[in-house]
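Throughout, read-outs are computed from the coordinates displayed, never taken from laboratory work. This is a predicted model, so every value here is computed, not measured. Cβ atoms are built from the backbone, for glycine too; each structure is taken alone.
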Structure I
Amino acid sequence: MMLEVAVLSTWRERLRGLLGTGPDAGPVMLALCSSVHTFGMRYSLDVAFVGERGEVLLVCRDLDPGRVCAHRRARCVIERPAREGEWLEEGEHLWVSAVSADGVGTL
């Protein structure tokens with residue numbers, strides 16, 4: 001699976017995440033993050049917690065608004081609006097193949 005993500009690295013960007021977007025928003029990676037919340041969201045999220053070596057530690061599909069999810073060993077989180085179909089799986093390993101100047105990378 002090839003996944004293009006926008007990298008959110010500042011505290012403010014990570015706090016906002018996908019808040020204020022619609023269910024057609026693209027996936028984002030929250031750098032240096034081990035927990036997410038869906039307070040204020042209008043739709044559910046698919047979330048994957050990734051460890052320091054790129055291993056997918058925990059996947060939460062269809063995380064409803066008003067929830068919190070975390071994994072203490074996660075170093076980043078990838079999230080997208082919840083949808084059917086292919087998504088990251090626990091135990092899978094991710095590799096970054098490109099990062100552009102605007103902070104968008106491909107996993």
Structure II
Amino acid sequence: MTEQDFNEMFNRAEMNAQIVDLTEPRAVSAHYEIETGKIVIHLRDGAVFMFPHHLGQGLAQASAEDLGTIEVTPSGYGLHWEALDVDLSVPSLLKGVYGTRIWMEQLHAVIR
């Protein structure tokens with residue numbers, strides 16, 4: 001690969017990353033609502049998304065204290081619970097994907 005090829009690929013990748021950043025949902029803050037048992041995500045565009053914490057992989061058996069310490073990644077792409085070692089993707093959550101494929105299969109088996 002030549003330097004010119006590399007630079008062209010790099011520039012395309014950078015442009016694609018900028019497009020994704022502008023078009024995919026990003027969180028600006030998140031918190032746990034004890035009264036409802038829901039994780040509440042405030043999105044960059046002003047929308048709010050919430051889901052019952054027990055749907056999120058690794059969150060079902062967590063204490064209110066651990067659920068309440070949510071970190072939003074710098075890009076706004078993910079949510080992180082340090083004490084629980086749990087990471088969830090904001091775009092995936094908005095699509096109704098609360099964990100791995102196996103987790104989702106287990107959830108669907110319980111819900112049916």
Computed -1500 for helix-only ellipticity at 222 nm (-39500 (n - 2.57) for each DSSP H run of 4 or more, over all residues; to 500) - originating structure among I, II: I
Structures I, II, by FRET efficiency 1/(1 + (r/R0)^6) of positions 16 and 32 (r between Cβ atoms, R0 = 25 Å, to 0.05): label with the highest value: I
Distance in nm of label points 7 Å out along Cα→Cβ at positions 8 and 24 from the coordinates reads 2.6; which among I, II: II
Relative contact order in percent (Cα under 8 Å, 6 or more apart) - structure with the largest value, from I, II: I
Answer label among I, II for the case where distance in nm of label points 7 Å out along Cα→Cβ at positions 48 and 64, calculated from the coordinates, equals 1.9: II
Structure responsible for 13, 39, 26, 13, 7, 1, with P(r) over Cα pairs in 10 Å bins from 0, in percent calculated and labels I, II on offer: II
